[in-house]
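Readers should treat all values here as calculations from the given coordinates under stated rules, not as data from a laboratory. What you see is a predicted model; the values in this text were computed from it and never measured. Cβ atoms are built from the backbone, for glycine too; each structure is taken alone.
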Structure I
C-alpha cells in the first residue's frame, strides 16, 4: 500500500533507513563534497537575507541529516535542528558529532512543538516546502512566528513554478499516473505564494526573490 503524502513521519522514516538513501532523497545525490558546497551556498543566502550573527539562536525546520547545521553552527550561538524523521535525526547526530552548540528535536511534521514561544532569533527552512502540502507549509510559517522573539527573522524557499527550470520539474512529475505518484514528490511554489504566507502569518518587512531560474524564496521579520 502506498504511503499518503501527508503522513510525513512514516514517509521520511521509510526513505532514510540508510545514510545513502537519506542523502539521495534529501538532495538527489550522495557526493559528500557537493553536499558540503551546497550547504555553504545556503549559509551565504541566509547571510544575504535574514543575516547570520554570532549571538543568534537559529532553528531549522526539516534539518534532515544536518547538512546546513554542520556549516552554520560555528557562526551562531546555537543551532536547533528539527525534523519529523527519527532516522534523519540519528544520521544528523553523527554528522554533527563534536559540535557543542547544536540541539536536535523530533517534531510531528505539522508544527514546532515542543519549541517554546519566543525562544529563537532566526527560523529557516530550505528544500523542504516542496515535500509539503500547501496548508502545512503555511502552518510552519505561523509556527515560525510563534517561536521567534520580537524582531526575529524567518526565511523559506522552494522550487519556483514560474521559472523555466521549475516548470521542467512540474512537467517531469506528469509522467506519474495519479495513483503512482511518490509520497515525497516535489511540488513547486511561486514568489506570490510565499509572500502571501508570510504576510498572512503576520510578518513585517516581507521580501521575495528568485535565484538561478529555479528557486523562489521569501523572508521577513516578526
Structure II
C-alpha cells in the first residue's frame, strides 16, 4: 500500500515514515501544503496522513481542495489540535479520520489500514473503457457483455490501468502501485501480466479493436 505523509517537522515525519516502511508500506513525504496538494492531485495513494499546521498551504485547505476536485483518497488528520470544534471542522472539510498528537504508532497504523479497507471511490464503482466494464462492487469484468474471468492480480492490474485511462503508465509505476513491496517481482513481471490481460480482454474479441496499447520506450495504456 502506498501512502502520502504530510508533516512539516522532519524528525516526526522521518520516524513515521520509517515505521510505516517496516510495516511494508510505500511512503512519500511532503513537508508543506503546496507540495502535498501537487502530489495528492497527480498521484494515486491508498491513504493520506495530513497535518493541519503546515507552511504554504494549510492542511484544511489541502483537504477541501482535494474533495472539490473529486479526489476521494482517504485522509486521516494527524495533528496537535485536539478541540472538538477543530475535529468537526476537519471532518466537515472531507477528512475521514482524526488522530491527535501525541499518539500511539500502532493505533495510527491500525487506523490507516482500516481506511485502506474501505471501498475506493472513483468514477463511482464502475470503470469503463469502450465496451470493457469493471465493477468494483461485484468484482466482475465484462467485455461486449461477456464475463471475463481474471485472477486477483490481473483484476488489480486492470483496475489500475482503467483508473488511468488514456495515460501512459511506466513499468515502475505499475510495479509500485500493483505489486508494491513484493520482493520477488521483476520488471518483466509487468510484461507477463499485460500479456495475460491481452489474452483475456483483447485477443478473444477479434472483431473489436485492442484496448491495451504498448507505447514503445515508455510503458502501457488502456483507452477507448
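What to note about this one:
- Of the structures I, II, the one that 0.95 was derived from, the read-out being FRET efficiency 1/(1 + (r/R0)^6) of positions 83 and 195 (r between Cβ atoms, R0 = 41 Å, to 0.05): I
- Computing semi-axes √(5λ) of the Cα gyration tensor in Å across structures I, II gives 36, 18, 15 for structure II.
- Winner on mean count of other Cβ atoms within 10 Å over residues 11-18 once structures I, II are ranked, highest first: I
- Label whose coordinates, when Cα extents along the principal axes in Å, for residues 43-130 alone is calculated, return 49, 29, 21 (choices I, II): II
- Largest in relative contact order in percent (Cα under 8 Å, 6 or more apart) among the labelled structures I, II is structure I.
- If you line up I, II by mean count of other Cβ atoms within 10 Å over residues 59-66, the top spot, with the largest value, goes to I.
- semi-axes √(5λ) of the Cα gyration tensor in Å, for residues 91-154 alone from the coordinates reads 36, 15, 7; which among I, II: II
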